[in-house]
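I've put the structures underneath this note.
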Structure P
């Protein structure tokens, strides 16, 4: 049996701000945004290919939810589809400051190189590249 990740519920301080950040910086596709804006009870989703984030605003009525949902507590790793230096350049072009990296890391697919930054809520975002890169571990 092989289990895959389907989605993550992420507490956010401001749904619109999160949608804008993830849409502009990572190309996420919002799901259900217009329904949510009209007062719908379902969470806004951000699609990243076959995975997604469900955005949970503070005090939201979305049930069930984590016992202690806290804005800014997520630590998420994305696979970057090219060399890590292209991730560095991409993030810089969107005004996103690096917190750490490039640094060698061991991810789900093996050895890679990662950089770290934060989203507007302070969630830690890691981007790992498994491609050949001059800074990657041998």
Structure Q
């Protein structure tokens, strides 16, 4: 996957030391406020969602969709419950239902619920709605 590097090169090693500070206790995802692994430039890239732009190459190569469930790391996916693996039936997307409905405030179960809703109700109109909401969310930041 193409993406701007926003973390230190040793971020994965540091993650094991930071696991006890994980604020996402409801599932396999890892998130902490003011993550010390993020570089100064990385904070700027993330603040304005610039770190997502290289993923357009992933879309052009056919590895991702514009809209779909967000990709997660393999070690996170290994912790999914069987019912949560349904979100892996589509190509991952740059944006999705969870990103335009609460973003980082969603619980992992909410993210899965949004993704399953998207899978079950996909339409071109829904994709366009999500894309327009994504622009609104990014611009409003």
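All of the numbers you see were taken from the coordinates with simple rules; none came from a lab. Please read all numbers here as calculations on a predicted model, not as lab measurements. Cβ atoms are built from the backbone, for glycine too; each structure is taken alone.
Name the one structure among P, Q that helix-only ellipticity at 222 nm (-39500 (n - 2.57) for each DSSP H run of 4 or more, over all residues; to 500) of -5500 was derived from. Computed on structure P. Each of P, Q could give FRET efficiency 1/(1 + (r/R0)^6) of positions 22 and 94 (r between Cβ atoms, R0 = 25 Å, to 0.05), but the derived value 1.00 comes from P. A value of 124 for volume of the Cα convex hull per residue in Å³, calculated from one of P, Q, originates in structure P.
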